[in-house]
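Each value in this text was obtained by applying a stated rule to the coordinates, not by laboratory testing. Computed from a predicted model, the values in this text were never measured in an experiment. Cβ atoms are built from the backbone, for glycine too; each structure is taken alone.
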Structure 1
Amino acid sequence: MRFFEYESRAVVAKAGIPVTKHGFARSPEEARTVAEQIAGPVVIKSQVLTGGRMKAGGVQFADNPDEAARHAEHVLDLEINGHMPRGVLVDSRASVKHEYYAGVVWDGLRKQPVMLFSDMGGIDIEEVAEQHPDHVARAHFSTTRPFSDWQAKQLVASLGITGSALNRLTPIIARLAQLFLRYDMTLAEINPLGELEDGSFVALDAHMDMENEARPRQKALLHELGVGDEETRQAREATPFELAGEEVDAQDHRGVAGNVTEFDGNLGLVIGAGGGSLTLFDAVRAHGGQPANYCEIGGNPSVRKACGLAKLVLQKPGVDKIAVMMSIVSNTRVDIVARGVIKACVELGYDPAEKIAIFRIPGAWEDEGFKILEKYGVEYADRSVSLHGAAKRAVEKIQGGAS
């Protein structure tokens with residue numbers, strides 16, 4: 001889940017990293033009050049979960065409280081990339097001598113977090129890495145051992161930074177890495193990290209993304225930030241289809257039928273088995289198919305939950321057929337999933353043999369599951385057929401080229 005900038009600032013400050021004086025406002029009047037408290041020039045920033053605020057006019061500068069209120073009124077009514085702002089951040093303008101970048105992101109290939117530091121802040125780190133790779137320092141670190149100040153100092157010093165700047169930057173970098181681990185973040189970024197005229201350092205902006213599955217562990221933090229349980233906090237607002245998927249998963253505690261994401265294709269997917277979901281989704285696209293959705297089913301769901309997910313996908317406008325596919329998952333009963341998807345077809349008035357393009361779930365109780373599929377004439381594949389082979393069959397079926 002993503003955090004708004006004002007929330008990310010709170011997380012950074014909670015970790016002991018200096019931030020500029022600022023406040024969150026939901027109205028022009030509140031913006032005026034915050035500007036009066038700051039008592040100096042301010043920046044009005046739109047609080048949206050998307051980029052491009054500056055180019056869209058979502059960042060304005062004000063010299064006094066009245067001007068801050070006028071700018072806030074404009075920004076609060078400004079839609080940016082389809083997002084209306086939650087409010088505005090009223091931030092004091094700092095006299096910055098130099099801008100740095102500091103961030104931690106999860107490296108999926110190394111299965112470790114990687115700390116990134118650059119002496120060229122204020123612009124996208126991707127652009128710096130591409131055009132000025134010698135200005136970006138990287139260091140992977142362990143998720144099981146504490147991140148030390150020594151590691152942070154080595155990283156900063158690798159860019160030739162010494163003296164007072166090195167000593168002041170070291171604890172900031174260390175605390176950023178520590179909050180990344182403590183709060184189950186997938187991204188923790190300060191850009192820019194400003195060096196002020198007096199030599200001190202302060203976070204001028206911050207971005208945080210947290211692992212969705214960490215929400216139960218991080219209830220205290222989310223409560224402190226005022227994040228409601230119902231907020232999905234994705235890069236875009238959840239569609240009615242995706243919200244309905246959450247309702248299906250909440251039907252009972254057995255198994256999983258979640259992570260439903262909507263696409264515009266004609267082949268509905270009921271797929272699962274951890275990384276198998278991503279593999280199957282990509283395999284469908286690789287064979288020229290057009291997925292109507294992404295989802296994950298597994299963990300031995302009930303017939304009701306399997307039926308609910310299949311019904312949701314079948315009723316999505318534009319869906320011609322569905323493909324039910326998994327890797328080998330021993331704790332998910334094949335017969336239960338088979339009953340669920342066939343029940344969904346029958347209750348919606350569809351012929352399962354026509355509506356289910358392929359069924360590939362080798363695993364527990366598969367013989368019983370295959371008997372159910374045979375009764376309704378549904379084409380199925382056992383474990384001798386690869387994930388890519390099953391995806392290919394499904395695409396051929398929906399394109400009218402099945403053998």
Structure 2
Amino acid sequence: MSKLVKDFQEQWRAITRGVVEIVPEEELAQKLRRSLAQDKPLKIKLGLDPTAPDIHLGHTVVLHKLRQFQELGHEIVLILGDFTGRIGDPSGRTETRKQLTEAEVMANVATYKTQIGKIIDLDQAKVVFNSSWLAPLSFADVIELTAKYTVARMLERDDFARRYREGLPIGVHEFLYPLIQAYDSVVLNADVEIGGTDQKFNLMVGRDLQREYGQEPQVAIMMPILEGLDGFQKMSKTLGNYIGITEPPREIYGKAMSLPDELIVRYFELVTPVDLDGIQRIKNGLDKGLLHPRDAKMRLARELVSLYWGPEAAAAAEAEFVAVFQKGEMPEEIPEVLLDAPELEGGKIWLPKLLVKARLANSTSAAKRLITQGAVKVEGEKIQDFDALVPVTDGMVIRAGKRKFARVSLGAQSKR
């Protein structure tokens with residue numbers, strides 16, 4: 001564990017970086033002053049339910065806050081919700097979430113630890129599974145736990161209240177979720193819990209439950225929900241506006257370069273380790289016109305690739321980006337798409353079908369949109385007719401948008 005930083009102002013500045021809300025702020029100040037006076041680190045809790053195998057930048061906002069606490073010398077506890085993940089967090093849901101099997105959750109856990117280790121030092125962190133204390137609870141224990149909270153309080157939660165008003169089903173197990181994740185705070189006797197703004201209700205239940213068990217309640221720190229590459233909607237794989245931290249370096253770099261200018265500083269603040277003074281210099285440079293947004297985004301892209309793949313990968317991704325998108329050269333590695341004779345009509349193929357086959361579009365409808373937008377080139381020639389039948393030659397290159405390429409490889413029968 002890092003040595004506790006004894007300067008209150010330095011601690012406070014780092015802790016409040018990018019934060020939306022602290023509940024209550026005065027209690028955090030009291031806990032922090034006591035921590036420094038007694039030279040005793042605060043216990044910082046972050047719970048993550050491994051409900052998907054891969055993490056995107058939106059998920060890392062709370063992890064970066066955990067890292068900042070770690071660097072300040074506090075004790076960080078990362079809870080991998082192998083038990084709660086099987087129930088599913090109802091936050092923001094309009095319907096009951098599909099429950100995962102134990103095997104599905106544990107498969108996701110295996111990937112989470114590797115990815116999380118890119119941001120925080122797992123050797124200096126306490127990583128626990130909440131099944132270790134939740135699974136042994138008897139039915140009598142669960143009844144005792146549920147007796148500490150009321151249905152009225154549960155229905156204060158916006159998503160529950162909306163579903164109740166609209167006559168949509170709410171599973172009884174969904175009421176249990178806020179309670180059992182709050183019980184994690186009781187078991188750990190947490191001083192602080194971190195979560196997104198969508199987790200506020202859950203974090204506040206943790207405070208209430210700690211009081212019920214005679215503990216000093218934790219302080220809740222809420223982090224913002226990160227906007228995706230479209231600039232306004234929540235980062236989401238479903239919406240396709242995300243940067244995945246396990247994506248290839250060139251993909252992370254290229255996606256970062258497509259970020260709207262108004263989000264540059266926000267991304268630096270929330271999802272990079274760049275210090276606050278450095279971020280302020282970037283902001284000042286952009287505000288005064290002394291720093292071009294393109295150059296700021298190139299710095300951001302380098303920071304992101306370096307964090308997840310290392311500095312050498314970042315340098316290579318940048319060199320390729322400059323060659324392909326600023327100098328108009330081809331990338332060194334282009335994915336191949338294999339076409340055989342049955343897929344061709346007189347040596348030609350319908351362009352939307354080719355884009356889907358080459359994985360440059362998810363569907364023919366999406367392919368048509370790309371074509372009509374002028375985003376598709378075949379052998380350097382832009383094609384905007386989505387009814388086009390394209391002559392196919394071995395080795396020809398298709399480009400969709402700024403970053404996606406594919407090279408056609410003809411099967412043996414097609415070459416005859």
Going by distance in nm of label points 7 Å out along Cα→Cβ at positions 87 and 279, which of structures 1, 2 comes out largest? 1
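Which structure, out of 1, 2, was Cα extents along the principal axes in Å calculated from, if the result is 79, 52, 38?
Values: 1: 78, 46, 38; 2: 79, 52, 38.
Derived from 2, not from the others.
Have a look at 1, 2 and say which one yields 8.1 for distance in nm of label points 7 Å out along Cα→Cβ at positions 199 and 375, as calculated. List each step's numbers first, then the result.
Numbers: 1: 8.1; 2: 3.3.
Derived from 1, not from the others.
Quick check: 0.85 is what I get for FRET efficiency 1/(1 + (r/R0)^6) of positions 79 and 255 (r between Cβ atoms, R0 = 41 Å, to 0.05), calculated from one of 1, 2. Which structure matches? Let's see the in-between values first.
Working: 1: 0.55; 2: 0.85.
That value comes from structure 2.
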